[in-house]
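These are the structures in question, set out in turn.
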Structure P
């Protein structure tokens, strides 16, 4: 089946059943639940995640335990070079079934790597699951740092979690105080410029894609795209790792919103690509 969000087998709303995962993870905790389940049941022997270093700066990490996955919970709205440690996971950690999570552009890079593996020889066959995260745009670290510290008046070292939704950037302090918000329109100047030529909102090349759009608060919309993703998800469901509900296909806040955002990104960035071509600037396709 083909539509504005790419090919898929099935779409559902879901959330983790583990209270600890729900407490720490983003939205429905799908990525965290999948990785913990995969590691604990032999489907994966290592997973690549975006952890945080000092100052809430995202860094790639190879996690092999539940605790390591949980410590990296949550979305970091800044560039994290997860692809850079794929070879390390196989060559240095001797992992045979690696889980990878990333933004749509990173998923595209992974799929290209798997098609043309000269630089990643003896690595691509060790990728066990690819999970993509919905992404409209991202921020370089200094950009998100400016937004958090100067616009939200929270020090990066004091940030527990960030989120984007309902037209706002939410910054949650570690002290448990109420989230500080920044209107999305004020974040635009700080966006990663390469995001403006990306045509993929829903990680169309992943095995499983997930994000909050289209589902109620605390749930995630899960797009199961291929057999590998379907087999993995079926095992999770059979084990009771997730609870599900039918995806809302009718109301404006359900699937139609996911489709609308995907269409909007494609249309807006197609114009930017055309502009760059006219100016003789490089484009990605």
Structure Q
């Protein structure tokens, strides 16, 4: 607590507009936001060729989702600034380091979130409600309520992560269909592979901050088994969804190869676990989801 108080008491120094913009940009976690934004765009484009032709519509989807996802991420950073100050990998972030004040982050996150959800509601009511649901599950349910209480909070984080692709798909087809739900489920099943490999790598950081994790509570082997099962479910959901939206045979073959590699890495982490393999799986899981989404988009053109 003393560490947190000391860090938060440091006033934000006077910065140039460019430096301030750079600090604000770091608050949105651009790589994470970019991946979630991509899933939303792919969800919209999954409706078929006509979605590609309506540039105004899918640029509107991109803008509203970017604002909502960015706002959600900044609000998470604002709420978690105390535990970020206790972890070596996050203590350098603008909030715990005192380079951005809590009030600045709260105003920025709230403004972005309200703008994104408001824009989405103006585009389409159902689309806006799904975008809002993603924000609510991520900020309120996952971050504020469950993250510090239960290691199973990642399930709600996964549900939040699936909302952008479901929102994009629902806007394109005019409702929630089985393909949209399946694409969202693929993100939900992928989340444990991404988060658990990360929490295994930074176990001591999470313990220091008092954040419960599955590896800490149930052990590394249980976490690896969950990772393997979630990888199977994620690969299966992605494969069926890709087939359902009409992906070309060539793209499906490439996706099959990528999914096989994910499953082999997950199985190897159970049979012959190592820190190096765990890190490789963490990196590949992100690359896998990114490539799978790009394949779905490219395979529909």
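Computed quantities for the displayed model
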item: Among P, Q, which structure scores highest (criterion: relative contact order in percent (Cα under 8 Å, 6 or more apart)); result: P
item: FRET efficiency 1/(1 + (r/R0)^6) of positions 226 and 274 (r between Cβ atoms, R0 = 35 Å, to 0.05) - structure with the largest value, from P, Q; result: Q
item: Highest-scoring label, criterion being Rg/Rh (Cα atoms, Kirkwood Rh), among P, Q; result: Q
item: Structure from which 28, 55, 16, 1 was derived, P(r) over Cα pairs in 10 Å bins from 0, in percent, for residues 42-89 alone, options P, Q; result: P
item: For -0.50, -0.84, -0.92, -1.08 (log10 I(q)/I(0) by the Debye sum over Cα atoms at q = 0.16, 0.24, 0.26, 0.30 Å⁻¹, for residues 58-113 alone, calculated) the corresponding structure among P, Q; result: Q
item: Entry that produces -25000 once helix-only ellipticity at 222 nm (-39500 (n - 2.57) for each DSSP H run of 4 or more, over all residues; to 500) is calculated, selected from P, Q; result: Q
item: Ranking P, Q by mean count of other Cβ atoms within 10 Å over residues 18-25, the structure that comes out highest; result: P
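Quick note: the coordinates plus some simple rules give every number you see, no bench work behind them. Since we're looking at a predicted model, the values are computed, not measured. Cβ atoms are built from the backbone, for glycine too; each structure is taken alone.
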